[in-house]
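Values in this text are rule-based calculations from the coordinates and carry no lab data. Because the structure is predicted, anything quoted here is derived from the model rather than measured. Cβ atoms are built from the backbone, for glycine too; each structure is taken alone.
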Structure P
Amino acid sequence: MSNPATTENVWAAINKELFAVLGMVTDQNQSRTVGILYIVNDRKFYIGTGIRTWKARHIAKNPSVSLTIPIAKRIPVAPWVKIPQASITCSGAAAVIPGDEAPAGLLKEVFRHKAEDPEFMKDNCLIEVIPEGDFITYGIGIPLIKMSQPELSRGRAPVD
C-alpha cells in the first residue's frame, strides 16, 4: 500500500488549521495536554500564552512536546454521516520566548493589537515548537470514502 501522506500535503493541511492539542510532561513526569491555537512561520509552530501559565512552566523545564492537529471531515450534502477526523501528530522541541524578547512580527501575528502593549507583553510569551522526525497522519491525502479504512488512511511523512 502506498503512503498517502507527503511532507507537502501535511504542511498544506497544517496551514489550513489553527487548533491543536499540545502534549507535555510535568516535572513529576505526569503527562498533560492542552488545546491551543497556533500559527506557523518557517515550518515552526508558535503559541501565545501567559509567561506564568502551567504550560509555559512545564515546557521551560522539559522541552519535549507533541502536537496533534485534528481535522474535521464532513460530507457537504450529508453532514449527519459520521466520518472519522483526520489527524496529524508530531514530536517536537519547544522553547519559551518571553514577550519582550520575541520578534515583533511574530508577536503581532499571535497577539494582534495587544503585541504593541508593553505591559501586556511582559506577562506573556511565545512557545515555539520545532517539529522533529516524522508526521504521523490519519486521513491525509486520501478521499473521504476511504477514511473508514485504517490501512488506507494511515500515513507517515518526514517533517522536512
Structure Q
Amino acid sequence: MRVDIYARTSTEHQDVMQQVHYLRQWVLKNGFEVSSETIDQQSAKVDLKDRVKFVNLLENPKGDAMLVFNLDRLTRNWDSVTFIEKHFRNNWEKYKLISTADEINLSNAAGRLMFRIKLAVNCHMPEDMLEKQAVGIARAKAEGKFKGRKKGAKGKQNV
C-alpha cells in the first residue's frame, strides 16, 4: 500500500520532523511505501476546510491512504469531525485513513462510532482544559493574585 504522510504540529516551535521520522519508520516496519509527505503547522482548532495543505492532499492524493500519527493530528475542531468522517466514509474504497495510534474502519457502523468517539474526546479535551483554566484565573483574580499578562507579552501569565 502506498501512503501519503500527513504530519501536523500546532506551532512552529514544535518539532514536526520528529513526527515525520516516526511515520517514515512506521511505513517501513509495516511494509508500505511513502507516496507523498505533507507537513502542516497549524492549530488543530483551525477548521480542516481552511487548511490549504490538508485540503490539497484530500483533493489530490498520491497514495492509497493518508497516514497520521494520531487522530488528534487531524483536528480538535467539532465542525471538522463530520467533514473528515464524511470524506473518508464516501471515499473509503479508494482512499483510506490510517492512524498509527488508532484502529480506523469507516466501512461499518461500529467503526464509524469509534472514530466519532475518539475525535469527540480530542475536541472535548482542550475545551475542558480552557474551562478549568478560566475557573482558576477567576479564583486568582478574586484573591488578588492574578496580575495578567503584560500587553503584548507571550507565555505564562502571572498567577
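Of the structures labelled P, Q, which one yields 0.75 when FRET efficiency 1/(1 + (r/R0)^6) of positions 26 and 114 (r between Cβ atoms, R0 = 25 Å, to 0.05) is computed from its coordinates? Answer by label: Q. When P(r) over Cα pairs in 5 Å bins from 0, in percent, for residues 66-121 alone is computed for each of P, Q, the one that comes out at 4, 21, 34, 31, 10, 1 is Q.
Given that relative contact order in percent (Cα under 8 Å, 6 or more apart), derived from a single structure, equals 20, which label among P, Q identifies that structure? Label of the source structure: Q. Out of P, Q, which structure matches -5500 when helix-only ellipticity at 222 nm (-39500 (n - 2.57) for each DSSP H run of 4 or more, over all residues; to 500) is calculated? Answer for the origin of the read-out: P. Using distance in nm of label points 7 Å out along Cα→Cβ at positions 74 and 90 as the calculated read-out, with 1.5 as its value, let me know the right label among P, Q. It was calculated from structure Q.
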